[in-house]
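A.B. asks: Structures given as structure tokens follow.
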Structure P
Amino acid sequence: MIRIGFSKDVHPLAEGRPFILGGVHIDHYKGPVGHSDADCLLHAVAESILGAMALGDLGKFFPDTDPKYKDYDSSLILQEVYNYIESKGYIVKNLDCMVSLEKPKLRPYVDDIKKHIASILKIDTSDVSIKATTYEGLGIVGEEKAIICEAIVLLESDVIIML
């Protein structure tokens, strides 16, 4: 059985915030704002997995109203989501992500991001695609006010359910 999930996450950017993307610290004077560590990419990946399993959105499981998740490491969020689907007999087959961000350029960080995500999802880095684009100066991304991350995931299970 296969399942496909998609998600999109948006975070505003602010000066003085740490910039963590895909579990990797990025050197930049601005960073995403959020209740957790605001790792927009890991949020999109985790939520795409939840969506593939028809479980709802990330806020259902990790609400921003819960003080437990204040400054929470999004790598732990993704790990918890992965552990859940693995317990249900699913594995991640591949992941395709798009990061929309005007600055900084992500090319120097992509390999480390792929390694980090692949290690959590127990897949090879060749099964993780991380792409980046700018908005050519247009809109909230182009004006460096926000980051947008999108992820689509393919899950597979060899578990046969007998009715």
Structure Q
Amino acid sequence: MIQRTLIIIKPDGVQRGLTEEIINRYQAVNLKLIKRKDILAPQDIVEKHYPLDPAYLKSIGEKTIAAGQKVKSAEDQGKKVVSWLRRFITSGPIVALLLEGEDAVSVARKITGFTDPQTAEKGTIRGDLGTDSILKANSEERPVYNLIHASGSTDEAKKEIELWFGSSP
């Protein structure tokens, strides 16, 4: 089924000059670039993109636990990570991409690779180009510099596309 998905090349990817390489990787798996925005992330959009929803916070905190770090609670850890993410995504230019293709959400997630570049598979963007890890980031009290945000589901993609590109992109 033809779908649309959102990709955000985060400040670390832009600063490292990886924007075109990342776009080429998505296009190489037959995802079509529909729209591109080179912007500084507006705070109001960032707060909606990284919400303080308890289920979301818990899911983020669980990644820390899965990486091998002990925390008081997954939700509390998630709150810390969300505050770091919000600060980081507004720290420099980003590139928001609207991609379209057959099973775009799952295809984009597969080529993006796991959140933690340290454990992302080779052949994925994060596995090949990422240099950070969840444990290192947490020890430095910052988000993982993992180059990209990729929508996690079709529902999330729809919501995020509307948030970053408006209701009729």
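A.B. asks: Assuming -0.59, -0.81, -1.20 is log10 I(q)/I(0) by the Debye sum over Cα atoms at q = 0.13, 0.15, 0.18 Å⁻¹ as calculated from a single structure, say which of P, Q it is. All intermediate terms of the calculation are to be shown ahead of the outcome.
C.D. replies: Values: P: -0.58, -0.76, -1.08; Q: -0.59, -0.81, -1.20.
Here the read-out was taken from Q.
A.B. asks: Can I ask one more? Comparing distance in nm of label points 7 Å out along Cα→Cβ at positions 9 and 33 across P, Q, which is largest?
C.D. replies: On the way: P: 1.8; Q: 0.7.
The structure with the largest value is P.
A.B. asks: Also, I was wondering about something else. Of the structures labelled P, Q, which one yields -14000 when helix-only ellipticity at 222 nm (-39500 (n - 2.57) for each DSSP H run of 4 or more, over all residues; to 500) is computed from its coordinates? Each step should come with its number before you reach the end.
C.D. replies: Working: P: -8500; Q: -14000.
Derived from the structure labelled Q.
A.B. asks: Of the structures P, Q, report the one carrying the highest value of Rg/Rh (Cα atoms, Kirkwood Rh), for residues 57-104 alone. Each step should come with its number before you reach the end.
C.D. replies: On the way: P: 1.05; Q: 1.16.
Once Rg/Rh (Cα atoms, Kirkwood Rh), for residues 57-104 alone is tallied for P, Q, the winner is Q.
A.B. asks: Starting from the value 0.3: which structure in P, Q was distance in nm of label points 7 Å out along Cα→Cβ at positions 41 and 113 calculated from?
C.D. replies: Details: P: 0.3; Q: 2.0.
Source structure: P.
A.B. asks: Please state which of the structures P, Q yields 5.5 when distance in nm of label points 7 Å out along Cα→Cβ at positions 89 and 137 is computed from it.
C.D. replies: It was calculated from structure P.
A.B. asks: Ranked on distance in nm of label points 7 Å out along Cα→Cβ at positions 65 and 153, which label among P, Q comes first with the largest value? Before the final figure, lay out each step's value.
C.D. replies: On the way: P: 2.5; Q: 1.9.
Max of distance in nm of label points 7 Å out along Cα→Cβ at positions 65 and 153: P.
Here, each number is a calculation from the coordinates, and none is a lab measurement. These numbers come from a predicted model, not from an experiment. Cβ atoms are built from the backbone, for glycine too; each structure is taken alone.
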